[in-house]
1. Quick check on the output: -10500 is helix-only ellipticity at 222 nm (-39500 (n - 2.57) for each DSSP H run of 4 or more, over all residues; to 500), derived from one of I, II. Which one produced it?
2. If Kirkwood radius over Cα pairs in Å, for residues 395-522 alone comes out at 17.2 when worked out from the coordinates, which of I, II was used?
3. Please compute distance in nm of label points 7 Å out along Cα→Cβ at positions 139 and 307 for structures I, II and give me the label with the greatest value.
4. Where does the value 30.2 come from, among I, II, when mean projected area of the Cα convex hull in nm² is the thing being computed?
5. Output the label of whichever structure in I, II has the greatest value of relative contact order in percent (Cα under 8 Å, 6 or more apart).
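Read-outs: derived from the displayed coordinates by stated rules, not from any lab. Predicted, not measured: the structure shown is a model, and the values here were computed from it. Cβ atoms are built from the backbone, for glycine too; each structure is taken alone.
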Structure I
Amino acid sequence: MKHPMKYILASLVLLLHLTVSADAAEEHGGRTEMVATLKHYVEQFNAVDEEEGVNAIHNKDAFEFLTENIPLFECPDEDFQRSYYYRWWTYRKHLRQTEDGWVVTEFYPDVSWAKKHNTINCPLGHQIYEGRWLSDPKYIKEYIKFHFFGGGNPGGESKCYSNWLTDAVYAHYQVTGDKSFAIGLLDELIVNHRNYSKDGKGGRSDSRFYEDIGLYWQIDSWDGSEVSISGTGVRPSINSYLYGGAVAIANIADLAGKTEVAKAYREEAEVLKKTMVEKLWDAEAQFFKTLRDDRAKGNYNNPRREDCESGSLVTVRELYGYAPWYFNMPDEGKGYEAAWAQLTDPQGFKGTFGPGFAERRHPNFDLRGGWSGCSWPLATSQTLTALANVLNNYDQDVIGKQEYFDTLQGYTRSHVWVEGDGKRIPWIDEAVNQDTGRWISHWTYPKTSGRYYNHSSYCDLIISGLVGLRPRADDIVEVNPLLPDDIWEYFCLDNVLYHGRILTIIWDKTGEKYKRGQGLTVFADGKKIAQSATLSRVSGKL
C-alpha cells in the first residue's frame with residue numbers, strides 16, 4: 001500500500017525516536033524504563049494466554065509490534081497502566097491480514113453472525129478511534145477502505161448495525177493529518193449516509209428514516225443493545241451517529257473545497273439536532289430517551305421491554321442518552337447538561353466497576369444479562385468520550401473531573417477475571433456486573449465468545465481524555481488533562497505519532513520524576529512547545 005511521503009518521513013522519525021541512545025532516553029522522560037515496563041506486561045499477558053493462532057501478529061511478536069506502534073504510558077496506578085497495555089495487547093489480536101487488506105475484528109473467535117473476514121460493523125467507531133493512535137497507518141486505513149471497497153458494504157445489508165463510521169473517518173484525520181485519505185472517501189461517505197434514509201432490499205436494509213417524524217429508528221439489537229428496556233424505536237444513539245456523520249461530511253467537504261456540499265450537510269445536521277431536542281428530550285426527566293413507534297418492529301421477543309404507547313417516550317433512562325455529547329450536539333447553557341447528574345446517582349447509572357446501561361430505579365432493571373441493567377464497555381467507553389467532550393467544550397457545573405476519573409477508574413478495574421482460587425487474570429469481555437466486577441459471558445471460561453472483546457475503546461480514553469490530547473485539524477497541539485488535582489504525582493505519554501510528529505506529554509508535580517521541569521509539559525520531537533505549573537489546558541504549535 002502506498003503512503004504519502006510525509007507518512008514515510010513520519011515512520012523514519014518514529015524509528016529514530018525509538019532508537020535514541022540510553023542517555024537521550026533518560027533525558028526525554030525515562031523511555032527506556034517505559035519500554036521495559038511494556039515488555040514486562042506483554043510477558044505477563046503471554047504467560048496466561050492460550051494462543052489459538054487466528055491472529056496475524058502472534059504473541060511472540062507482540063512486544064516488537066507494540067513497541068513500534070503504540071504510545072507508551074506511565075502512571076503510579078498499576079490498574080490503569082496494566083489495563084492500558086492489556087487493551088493494546090488485545091487490540092493487536094484483532095488485526096487480521098486478508099486479501100482485502102488489514103481488517104479489525106470484534107470477536108476473537110469466528111462467529112456465525114459476522115460478515116466477511118469475521119468483521120462486524122457495530123463497533124467500527126470505537127475500533128477506529130482506538131486504532132488511529134497506531135504509528136503505522138496501514139492497519140486502520142485499509143480497514144476503513146475495506147468497508148467501502150473490500151466487502152464491508154456499509155451502505156448495504158450491513159448498515160443494519162448503528163455505527164459512527166463517518167465521524168470516525170474524520171476523527172482519524174484529526175490524528176493523522178492525512179487530508180487526501182479523508183477527501184478520497186467523501187463520495188462513498190455520502191452514499192453510505194444517504195442509504196440510511198433510502199429503502200434497501202428489504203429486511204435489515206429497510207429505510208431507518210421516518211419522514212413524518214424527521215428522525216431515524218433502530219431495532220435495539222442492531223443498536224448493539226439487545227434485551228434493552230427501551231426496546232426498538234426512535235433511539236438517541238442512531239440519530240446522534242447520523243448527526244455526527246453529517247457534521248463529519250461537512251468538515252471533509254470543507255477540506256475538499258466543496259462549500260455547497262458542506263453547507264447542505266451542516267444544514268441537515270442542524271435540522272436533525274433541532275428535531276432530536278424536540279422529540280427525544282424528556283424535559284421532566286432531563287434526559288434523551290427512545291421514542292416508541294409501533295411501525296418500528298423488533299426481530300426477537302424482548303422480555304425486558306417496558307410497556308409504552310406508540311408516540312410516547314419510554315420512561316427508562318439508558319446510557320445511550322449521552323450519545324449526543326459524543327458529537328457535541330446539544331447546545332450549551334440550555335439545561336441539557338442536567339442529564340449528567342444521573343451518571344453518579346446510585347439509583348441512576350453509578351456502579352463500582354463502571355456505569356450500568358439502564359438506570360437502577362427502573363422496575364425492569366435486571367443484572368442477569370442483556371442490556372437491561374449490567375455494564376457494557378461499548379456504552380461505557382462511548383459515555384466517557386462524551387463526558388470528556390462535556391468537560392472540554394461546555395461551561396457547566398453538573399459534573400467535573402473527579403466524576404470522570406471515578407467512572408474511568410471503575411471501568412479500568414473491571415479489566416480482570418477472578419478465578420476460583422482468587423487468581424486475577426487480565427480480561428475484557430462483553431458485559432460485567434457493575435456491583436461485583438464479575439463478567440457475564442457466553443461459552444465456557446476461558447474460551448468465552450467475548451474473550452479479548454474488541455467492542456469498546458480504552459486507550460483512546462487515556463490519550464484524549466485522561467491525559468487530554470485533544471485531536472484537531474490544525475497544527476495546534478491542545479492538551480487538557482482530566483486528571484483531578486492531587487490524584488497522581490506524575491504521568492507520561494510518549495511516542496505519540498500526531499500529524500507526522502512525535503509528541504511527549506509529561507505531568508511531574510515536583511519535577512523530580514522526569515527532571516524535565518515541574519508541572520505539565522508538552523514536547524514535539526523533543527522540543528518543548530507548551531508548559532503549565534498545574535493540570536490545566538495548554539496549547540502549542542507544531
Structure II
Amino acid sequence: MTSAVYRFEGCVLDAQRRELWRSGKPVAVEPQVFDLLEYLVRNRDRVVTKDEIFTSIWGGRIVSESTLTSRINSARSAIGDDGKTQRLIRTLRHKGIRFVGEASEGDGRDAKDPAPRAAPVLALPDNPSIAVLPFANLSGDPAQDYFSDGMVEEITMALGRLPWLFVIASASAFTYKGRAVDVRQAGIELGVRYLLQGSVRKENDRVRIAVHLTDAAQGRQILSERFDCELQEIFSLQDQVATQLSARIAPTLRTKEVERARRKPTTSLTAYDLFLRATPPRRDSREQNEESLRLLYQAIELDPGFSTAYGLAAWCHEIQVVFGWLPRSDVRIKEGLRLANLAVEHGENDPEALWMAGITTAMLSGDYARGSNLIERSLALNPNSARAWWASGLLQTHLGRCEVALDSYARSRRLNPLDTAGYAYWAAVATTRFHMRDYDAALECAEWALTDWQDSPVALRVKGAICGLQNRLTEGKSCVQRLLAVNPHTTIETVRADFAAQARHNPESYEALLRGLRLSGLPENARASQSKITRLRSV
C-alpha cells in the first residue's frame with residue numbers, strides 16, 4: 001500500500017492512515033470502498049479494467065456485478081460524486097473505470113491539512129499476541145459469508161482459551177473484512193505480533209479451508225494448514241477445525257517465542273522471557289531440568305503471581321523423581337508440592353498451571369483424586385491441550401483405567417501429531433500396555449520411545465522389565481546397564497519407593513515390573529549396586 005496523500009476537489013485521501021476527509025470533515029468509508037477509491041485515484045492516468053479491480057481489491061476472487069456496482073457507487077458518494085454525472089469516477093462501457101478528477105499527490109501534509117494526528121502506535125504485549133483476520137469467502141456466493149465468519153469466531157474463541165496468548169477481539173479484527181491487508185501495517189494497527197489469515201471454499205457437499213500464520217513484523221509466513229472436509233453439520237465442522245488449528249498454532253507460537261526470548265539480551269529479560277527460556281522443545285537431561293528450575297525461580301521472583309511458572313517448576317520436580325535423575329528426598333517432594341499448590345492458588349483459571357499441578361500432586365503425594373480433578377479442570381478450560389490429555393492418560397493408567405488412558409493418549413497425539421518430545425507419548429503408552437499385560441505391544445512402544453530418546457528412563461525400565469519377564473535376559477541386562485549408566489543410584493528399592501503410591505492402585509503390575517527388572521539384573525539396593533557404578537558410568 002502506498003503512503004501517498006491525494007488532494008482533489010476539497011477531499012484529502014491519506015492512503016497510509018486510511019483516512020478520507022471532505023470539506024474539512026472526516027468521512028466514514030467501508031474498508032473495501034476505501035481500497036477501491038485509493039486504487040482508482042492512484043491509477044488515475046489510465047482506465048482500470050474489472051479484472052484488475054478483482055485482483056487488487058478482492059484478491060483475484062470474481063464477485064457479482066451488483067457487488068462491484070455497489071462499491072463504485074459508495075466510493076462516488078463518499079467524495080461527492082454520483083452515478084449520473086460521474087464527475088470524478090467514470091464508468092466506460094465494456095472497458096473499465098477511471099478516476100477523471102484533477103488530483104495532486106504528496107508524501108505529507110501542510111499546516112492547513114484538516115486530518116488529525118495519527119493514532120498512537122500500540123505497544124506489543126509481553127505475551128505473544130495474535131489476531132484472527134476475516135477469512136476470504138472463495139465460494140463465489142456472498143451469502144456464504146456467514147460460514148467463513150463463523151469459522152473465524154470459533155478459532156478466535158479456541159485461541160482465547162490459552163491464558164498465555166493475547167488474542168484480539170473479533171470485533172476489531174472484522175474491520176479488515178473485504179480489505180487487501182498489508183500484514184505489517186495490520187500488525188501495527190492491532191498491536192499484535194502474529195496474524196492468522198485464511199480462505200473458505202464450499203463446493204457442493206465439500207469445504208476446503210486454507211489458513212496461514214504470519215509473523216506480522218517480518219511479513220513472513222511461519223505456518224500453513226489446509227483442511228478438506230465433507231460438509232455435514234456446519235457447527236460441528238467449525239468446532240472441529242478450530243480445535244485442530246488451535247492445537248497446531250499453540251506449539252508453533254511457543255517455539256517462535258522461545259527463539260525470540262533466547263535472542264534477547266539477559267539484561268532485558270521479563271518474567272515471561274525467563275519462563276520461555278525454561279521451556280525447551282524436549283526435556284531430556286538432568287542438567288537441562290535444573291537450568292529450567294533456576295530460570296523459573298527467577299521468573300517467580302520477578303512475578304510472584306506467575307501461575308504457569310509455578311506449575312512448570314512443580315512439574316520439573318516431579319520429572320526428577322519419575323525419571324530417577326536424583327534420589328528421592330522429602331525435601332524435593334515437599335518443594336514440588338509447595339509449587340503445585342501455589343500454581344493452583346494463583347492460576348485457578350490457568351489450564352497450563354492446573355494440569356502441571358495435577359500431575360505433580362498425583363505423582364509426588366499419591367493424591368490421585370485431587371490430581372485428576374485439577375487435570376479435569378484444565379481440560380474444561382482448554383480442551384485442546386495435548387499435554388493435559390497426555391497427563392490425564394498417565395493418571396488414568398495408575399488408577400487402573402487403562403482403556404480410558406489410551407483414549408486420552410490418542411486425543412493428545414491427534415492434537416499434537418508432530419510433537420518434538422514424541423518419546424513422552426510412546427513411553428506413556430508403553431507403560432499403559434505394560435499394566436494391561438500386553439507385553440508385546442508395550443515392548444514395541446518402548447522401542448519407539450528409545451528410538452526418539454535412547455536414555456528415556458521410563459522406556460528403559462519398561463523394556464528391561466519385559467525382557468526379564470520374557471526370559472530375554474541378554475537384552476534385558478543391556479537395558480538395565482543403560483539405565484544405570486544414566487541413573488547410577490537406581491535399584492529395586494528406589495523403584496519400589498518411587499512408585500509406592502501408584503502400587504496401591506495396581507499392586508500386581510508393579511510387582512511384575514520389579515520382578516522383571518530384578519531378572520534383568522537391576523540391583524536390589526544401593527549396597528549391591530555400588531560395585532557396578534564405576535564401570536557402568538562409561539557404558
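1. Among I, II, the structure yielding -10500 for helix-only ellipticity at 222 nm (-39500 (n - 2.57) for each DSSP H run of 4 or more, over all residues; to 500) is I.
2. Matching structure: I.
3. Structure I comes out on top.
4. Values: I: 23.4; II: 30.2.
Computed on structure II.
5. Structure I comes out on top.
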